[in-house]
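**Student:** In the part that follows, the structures are each spelled out as structure tokens.
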Structure I
Amino acid sequence: MFLAGAALASLHPLQGHPAVPQALWRARLALGAAEASARLEHRRESPGALRDAVHLLRPGDHPGPAGALFRQWTRAVRHPLG
């Protein structure tokens with residue numbers, strides 16, 4: 001637990017630094033959260049499969065359960081909390 005706390009303490013200053021692209025940071029967090037949510041649902045989608053389920057769609061196609069999960073997390077992290 002100590003190491004996890006130390007890792008979070010070292011990441012906290014970077015999170016608000018202006019040199020860090022915040023949109024990319026939030027997109028990466030959304031992908032990780034979608035992967036963790038898929039595991040909780042006993043699904044075995046990899047981060048690449050989750051990402052591809054959304055980004056390789058043709059207009060009008062349904063993303064399927066994996067893509068829908070990733071889209072929900074993407075919408076959730078679109079704007080920073082403040």
Structure II
Amino acid sequence: MAEAASPFVTVATIDIPRQDISSADNLAVADSTSITPWRVREEHRPLGEIMEVRREVYRKSSILRHEINKQARREPASLADLFG
């Protein structure tokens with residue numbers, strides 16, 4: 001019933017070309033980079049007490065993973081740090 005009142009309309013099509021990201025350099029950067037849901041714009045940051053607890057769990061998990069893998073842990077400040 002809702003679709004009858006407001007039918008689906010395609011407004012755009014996006015074509016994203018395939019990229020080969022499997023080079024050893026890219027894999028090394030990805031493996032040593034710490035990724036968290038908090039590295040986003042302020043308006044998209046996770047909210048609430050549970051998310052604050054998760055932030056610390058993510059951080060400690062990242063530290064342990066890098067220690068186990070004998071890798072330096074780096075926190076990128078920008079996309080240039082990842083793909084510079």
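**Student:** Looking at structures I, II, which one was mean count of other Cβ atoms within 10 Å over residues 13-20 calculated from, given that it came out as 8.9? Provide the component values of the computation, followed by the final result.
**Tutor:** Numbers: I: 8.9; II: 5.0.
Of the options listed, only I reproduces it.
**Student:** Consider the structures I, II: one of them gives -13000 for helix-only ellipticity at 222 nm (-39500 (n - 2.57) for each DSSP H run of 4 or more, over all residues; to 500) as calculated from the coordinates. Say which.
**Tutor:** This value belongs to structure II.
**Student:** Here mean count of other Cβ atoms within 10 Å over residues 5-12 has been calculated and equals 9.5, so which of I, II was it run on?
**Tutor:** Numbers: I: 9.5; II: 5.6.
That value comes from structure I.
**Student:** Further question: 34, 23, 12 is what came out when semi-axes √(5λ) of the Cα gyration tensor in Å was calculated for one structure; which of I, II is it? Present the calculation step by step, with values, prior to reporting the outcome.
**Tutor:** Details: I: 27, 17, 9; II: 34, 23, 12.
For semi-axes √(5λ) of the Cα gyration tensor in Å, the value 34, 23, 12 is produced by structure II.
Rule-based calculations on the coordinates, nothing more; no lab input. A quick note: this is a predicted structure, and the numbers were derived from the prediction, not measured. Cβ atoms are built from the backbone, for glycine too; each structure is taken alone.
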